[in-house]
Structure P
């Protein structure tokens with residue numbers, strides 16, 4: 001059984017712009033207050049198999065492994081908390097009119113998933129919304145030049 005969180009936001013920018021911003025994970029602290037630091041050892045484009053450590057306010061650092069990446073986003077997994085496995089998706093879907101919809105998802109699975117999400121649901125929802133809003137602002141600013 002998993003517990004899923006999801007948020008989406010329409011962005012007045014092409015999907016490729018939003019996708020590029022999401023995949024530049026090392027830059028997240030500059031556009032979302034939901035991420036304090038990112039430790040990415042690799043350089044160049046984000047690739048499947050690489051690991052990234054993310055520190056968020058009020059939470060312990062977590063290490064994420066990229067499982068899927070394409071032009072419009074990526075997915076990664078983490079098992080940083082005992083008894084919980086996370087899968088997070090960051091995707092920009094082209095709306096066909098020069099805008100896109102960003103879909104941010106976070107799933108919790110494992111024997112302690114229900115307990116963790118009961119304790120942290122409010123914070124999780126706030127962080128996902130903060131990320132969505134920050135992404136919108138960053139992508140629209142980049143698209144405007």
Structure Q
């Protein structure tokens with residue numbers, strides 16, 4: 001007999017994540033070869049674009065893991081859009097991932113109202129589309145080989 005609880009519990013969340021990572025590492029020859037947990041090989045990659053006053057004009061937040069760059073956030077302030085800043089941030093992140101971290105691919109998620117066309121112009125291709133996530137929107141997963 002089990003009791004199921006629905007409550008936010010960060011201690012249990014961390015324990016569950018640790019146990020899942022241990023199970024995944026044990027089951028995967030690729031992860032076992034890394035010698036350590038996946039989190040130990042995850043390196044943050046943050047880029048910040050500041051205007052002449054030092055105000056945040058845009059940024060990219062992601063991380064690299066094994067041979068992949070994962071872009072979590074890419075944002076440019078409205079007054080600086082259509083100036084190429086987003087392209088510069090993306091290109092710089094890909095360059096760092098490829099040349100300094102030996103990444104061979106990049107991945108990200110975006111919604112249909114955000115920037116799928118922007119990423120496609122930069123060589124990304126859609127590998128997954130989830131319609132109605134959330135209702136009325138489509139979420140896309142895109143990838144790009146980094147060469």
Structure R
């Protein structure tokens with residue numbers, strides 16, 4: 001808990017509007033990706049082919065959509081950002097692995113790596129000063 005408090009203090013002292021814009025853009029991207037997966041079921045099934053023989057393969061698909069929807073919205077508002085980002089990490093690591101197990105798609109690989117890097121950054125940085133987390137903390 002002390003580590004999170006020290007990270008929050010550092011992030012609030014070094015917060016900038018461009019980082020908030022990046023956080024909001026990341027959340028919007030994840031939400032749109034969830035909508036895309038839901039509306040294009042065949043694409044989702046095709047991406048899941050390398051994992052279809054694993055136990056719990058169907059659970060993976062049912063984890064991705066809600067994690068992108070809810071996590072994307074939480075990241076946009078800056079509410080429970082670290083938890084929302086932590087929920088995205090297994091999905092993004094899987095997205096990188098899919099490119100090496102299945103058919104290599106350079107654009108998807110770069111997109112997954114950039115999103116993974118941003119999520120790791122916001123896992124440590126948090127939501128920043130211009131967020132619902134900060135606002136709720138200041139209401140105490």
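Structures P, Q, R were shown, and mean projected area of the Cα convex hull in nm² at 9.2 was computed from R. If distance in nm of label points 7 Å out along Cα→Cβ at positions 21 and 61 comes out at 3.9 when worked out from the coordinates, which of P, Q, R was used? Clearly, the read-out refers to R.
None of the figures in this text is laboratory data; all of them are computed from the coordinates on show. The structure displayed is predicted, hence computed values, not measured ones. Cβ atoms are built from the backbone, for glycine too; each structure is taken alone.
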